[in-house]
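There are structures below to look over.
What follows is calculated from the coordinates using simple rules that are stated; it is not laboratory data. No experiment lies behind these values; they were computed from the predicted model shown. Cβ atoms are built from the backbone, for glycine too; each structure is taken alone.
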Structure P
Amino acid sequence: MTLLVAGATGKTGGPLVEQLLNCRHGVRVIVRSRERLPATVRDNPNIAVIEASILDLSDEQMAEHVKGCDAIVSCLGHVISFKGMYGEPRELCTEAARRLCDAIERNTPAKPVKFILMNTVGVANPDLNERRTWNDRLLLSVLRHLVPPHNDNETALAHLHRNVGSQNPYVEWSSVRPDSLIDGDVSSYDITASPMTGILSGRPTSRANVAHFMTQLIDDETLWNTWKFGAPVIMNSQGEVPQ
């Protein structure tokens, strides 16, 4: 398989790239600087590094980079700093998702390409009537009005749901919603259609587990057919403490 990862130098994108390479996949990554990749990754014969800011690529360049890919994963996110949250681009995740999906459609592939968006449990699945506690609703209202990255995550999923849709002949998608992200190795984890608890009382999720689940979505057609056009929630299994 040939895969493309955006956000490959991030805390989740990094483990994802390593796991994909360990599975012997051909991996393309779009990064601002090749030097930000670990030496073991950038020197791997199965990696192709595209040095660019993803939103600076032209439509023609984007289409060329996604051509021939079986799956594309966006692990993009905003840096947790004042500039990262309130500076430009405020719609990084949404615009990247839109342009990557547009690029797939531009190439009219013979079979649908998998598009996986890393999102957050704070974003509701538009197909389900997900219950939120009063505290969750208050928190989400504050985030929606005061923290631009939350709006970006919401509009990114909304774009996939409304604009790409579930009848697209070229793109199939899934939006993975981890609970609170922590560091740790791959361990046992649970996948559910909706949050099992409130946002403030949810279980932590190892970034390595998120990467593992996304790798499985790419490799396992049965798993993909279960969660395509959906927004699965991932969290570490009860009592699981990543090492």
Structure Q
Amino acid sequence: MSRPVVLVHGAWHGAWCWEPVVEGLAADGIDALAVDLPGHGADTGSFGDLHSDAARVREVLDQQAGRDAVLVGHSYGGAVITEAGGHPAVGRLVFLCALALTASESCVSVAAGDPAAASISHDGRPDLGQAVTPDDDGTITLDPALAAACLYNECDPGTAAWAVDRLGPHPMVTLQQTPLAVAWLSKPSTYAVCANDLAIHPGLQRIMAARCGRAVEWESDHSPFLSHPELVVRMLAAEATRT
């Protein structure tokens, strides 16, 4: 019997970004549920902060009681599952080019907290920070052209355009907060490093991958669920059936 898979998106995204993965897992007979964090995707409520995002994931996990779920976080979603992943329904964690934070780190401070991470150079790579525009309501949005270049650089043009059209604002406060719990300290965890990522530097990913029990590395951009969904499906299917 396979475990269910619960998928948590990153900043600016929604559950929509996991569609190819949900379909691929379903074809393998694995239940998969993609979560919309508050105010994202199809959720029409208000934005929250990191802690209310984690609370949303715990609400979903309440429905998976006793099922030893695989909890997956992409990018900012890694911070969310870091806090929410201690839920008793979670059997293992998967960080997909994600931020596996310590209790003293936020998404914006993670590089500064580790001397090795702080020394990583962008090496002329596009800077996602240049794509960010702060809004008066405390949210941040992305310039579409730069978002495509940083997030979907290995996607075909049609897929990249489809994704960019669905990006929405994201509350800045979520990136400034530290998690109230650190689930990867007590739960089995796997980290997928994306070596061609132009949003989160692969060098920083490798530092965070060392915090996890297992690590894999792919020649992928920041969005393997769209550019290489077969890799994500294969890995999650293995996690869902692992003894």
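Annotations for the structure displayed:
- Read-out FRET efficiency 1/(1 + (r/R0)^6) of positions 110 and 126 (r between Cβ atoms, R0 = 30 Å, to 0.05), computed value 0.95, structure in P, Q: Q
- The maximum of mean count of other Cβ atoms within 10 Å over residues 70-77 over structures P, Q, that is, the highest value, falls on Q.
- Origin of the derived value 1.1 (distance in nm of label points 7 Å out along Cα→Cβ at positions 166 and 230; candidates P, Q): P
- Identity of the structure behind 12.7 (criterion: mean projected area of the Cα convex hull in nm², calculated), options P, Q: P
- Read-out helix-only ellipticity at 222 nm (-39500 (n - 2.57) for each DSSP H run of 4 or more, over all residues; to 500), computed value -10500, structure in P, Q: P
- Looking across P, Q, the calculation of relative contact order in percent (Cα under 8 Å, 6 or more apart) that yields 20 traces back to P.
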